[in-house]
Structure I
Amino acid sequence: MTRASILLAALGVLSASPLPGQSKLPLEQYTVPNGLRVFLVEDHSTPLVTVDLWYHVGSRNEEPGRSGFARLFERLMFRGSQHVASGQHYQLVEAAGGEVTAHTSEDRTAFSETLPSNQLALGLWLEPDRMRSLTITEAGFSAERESTKQERQMRVDTQPYGAAFLDGMTVPFDTATCFPYSHSVMGSLDDLDAAQLEEVQAFFKLHYVPNNATLVVTGDFEPAEAKRLIQDYFADIPRGPPPPETRCDVNYAAGERTRQWSDPLASLPAVIVTYRVPPHSDPESRALQLLALIAGQGETSRLNRSLMRDQRVAVQTGSGMESRGGPGLLYLYAIAQEGMGAEAVRSSLVAQVARLGSDVTQVELDKVKNQYRATTLAGRQTTYQMAEDVEHVAHFHSSTDEIHTDIDRYRAVTLEDLRRAANQYLIPANSSTLIVAPMGSTTPQGEHQQEEKE
């Protein structure tokens, strides 16, 4: 990390005082005639600004046989445009004392620049230049395709349990009824190899347009100046045709599934249990997120106490929730102690899930409520995380006004809410279990790659 980056990070920690969530944010929003939605949060506590642009495109928008395009474009967007050479985007931001962030999920592709406040114009110039005129050549496409494939091989395929935690998380969704969530964000190597330049160019023209994007500016800026720059740089980009809607049909009681997953890199068996959960907009999602925290987050979580300390059947446990625009997942996992079989671990794991619908205590609920609130408010002390939170609300909530009230909705969750959500969604009929078998086990090698989804 450069000295400028360290200084930037230190400053960012101190921004956005007083604590957002304790008083109403100065959130201003409007829409440019070409369809770009704009959100401004003015805060002069530190001399930083973040320009955050989310495109409403992710792996859910891909087609069968053409997966991995959204993740590919996270890289391609830095290959150059009309006024910015390949790789120069990073150079310009870092030379100005800033940092670049990019990430892709099932539901969005996001790019941001956090800069000293006197460099606001740079961030607001870089993003529309590539929206308007991204360079997509055969050479650049081929290079980034190889880089994407190498990233998957290094970060997933050569890591113990890596493929199980990436591709295995798609098992609960059938390709026939829910293709958007039945494949991973990174896509398949075969699909990337088969992709043609014309298909990639068409994907860009359809999805990376102003009417399919939201722009958030947070930090130390004058709204009038920001609006002028946005008008100058973004307004002449033509809107595109509306991208087609995605469809995902989910049965939350389709029957219990179990899959064997061979992992020659793993040294110990592991068990991953997933449950389909409703979209983030569903009222039950807050209770489910708190249940995930109670189950497996932290030293005093239920899985850590029971499976690791008391029963000593696991060396590592955890849980989480993928909350999305469409159906998501709540997952729990455990890696077995040496000499312990997967079935014993699975039995203990499932037993703990069953108890979530009956014996969660008020002490546990209060603890995770406080944990969620503290994490959220601490994050909003940075201009970057504030921008990401506004993007999240604009993307997944019915109104951005909910950024002022969402923490209170988590605080309002009751024990009865937890029990109702657990008994509706954390049930065997809604579960998919992945048994990860290490090298030398009796699990057929490569079964996870050959098995067809129902």
Structure II
Amino acid sequence: MDATAKDRDSQAEQGLFAPEWRALTIGCIALISMLAFESLAVTTAMPSIAAALDGLSAYALAFGATLATSVLGMVVAGQRCDRVGPRGTLRDGVLVFAAGLALAGSATDMAMLVLGRALLGFGSGQLGVALYVAVGRLYPATMRPRIFAMFAAAWVVPALVGPALASLMVATLGWRSVFLAVLVLLPPAWRWVDPALRDLHGDAVVAPDARHRLIAATLAAAAALILHLLGQQTAPRPWLIGAVVTVLAASSAHLLPAGTLVARAGLPTVIALRGLLAAAFFTAEAFLPLWLQQRQGWSVLAAGLAISAGALCWSAGSQTQARLTGVPRVRILRAGLIVVALGLTAITVSATSSLSGALSVVAWLACGFGIGLSFPSLSVRLLELSAVNEQGRNSAALQLADALATTVALALAGLVFAPLHRLAPTYAFSAVFALASSLIVLSAILAPRAWRIGVR
């Protein structure tokens, strides 16, 4: 072993904050935390934003636009990182993300805000991929589990404090501060990471399917956005909705493993389940603060604390599943799905009745615990079914499934919510929560297929 290798091993033994890694580690964690805070804070602040900009009809679009463009950002970043390395991808991701923050933070109407959120999605998709590639290229194998654990913590902490902090910012500084505060902190975080990436280069080889995947990602993002826009029309034409959904399904089929859209047994079902679970949970999470504030009269702070409590229960569920070493994974997954289904059903009933909003929050805590059991179980099963040289591609497919399924679910929610809310607000919310519940019930039915041997 040469002196350089010995030095790197010695640094690795000292940990993530040893002198060689300190700036890189701090910068990576800071960037992930900003992505997490922006996402979670906006969930809490969006009811206030929609009210201020008179844009309730575009409520779902403000979330779905970010997810739709993130799909394109992920695919673009993956190809570019392989071809030229992660440095330029990270820089451009930061610039686009910053432009989105500035545009959203200065929005004078809902259209401007949605455009800013779309830029945010495209930038965050690039940022996330570039950071994961950088970790794989820079940190020794022995340190990667630790840095990924720090990434997880970088999501958990904003999930716990972000909604409550965002509500205080909205109350004291105004909703624009949610975007502009992240914009101020973004450049220093990027500067910590950038120097370490200077010597990382790609192999200048273009993957054989790169062009097709890029076209598919563009079509998927465009179709998802069009579906959201149709949801704002008073009476969208059914044939047009069907055509857009067909394009979205066809393009998604090129981005996900074969058989995902029909839940073929084995790996395709794992990825399909991840998409369905994410779509159900995050669609409900997007509309829960709006329901609590509009229909139950809760303050922004109280609604934010409810979202934070759900995140805390998610963390508790994740810790619980890690300790259930003697229980088959399929049973843990089914238990988690059933708990989420019961929680969402209770929220649906509460939205249609005169039950207290506090009961819905208790049900939301159950949803958080259930998804904490389910998400890791799907990740474990994915790795079990993936060859070593397929783990990266299949892990990326999980993220794409999350974004694609959630943006479609939000688009469908928008199609139902906007017209119903004008006539019967109570039933508009219950319809959205019922949609989320149905996705979880479908997941519970399909779950055993993830443990069958599929035909590849």
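Couple of notes before you dig in:
- If FRET efficiency 1/(1 + (r/R0)^6) of positions 249 and 321 (r between Cβ atoms, R0 = 30 Å, to 0.05) is computed and equals 0.40, the structure in I, II: II
- Taking distance in nm of label points 7 Å out along Cα→Cβ at positions 33 and 73 as the criterion, the top-ranked structure out of I, II is I, with the highest value.
- Which of I, II yields 24.6 [mean count of other Cβ atoms within 10 Å over residues 289-296, calculated]: I
- Structure (I, II) behind the derived value -28000 of helix-only ellipticity at 222 nm (-39500 (n - 2.57) for each DSSP H run of 4 or more, over all residues; to 500): II
- Among I, II, which structure scores highest (criterion: distance in nm of label points 7 Å out along Cα→Cβ at positions 345 and 369): I
- Identity of the structure behind 25 (criterion: percent of Cα pairs over 39 Å apart, calculated), options I, II: I
Any read-out appearing in this document is the output of simple, stated calculations on the displayed coordinates, not a laboratory observation. All of these numbers come straight from a predicted model, not from anything done at the bench. Cβ atoms are built from the backbone, for glycine too; each structure is taken alone.
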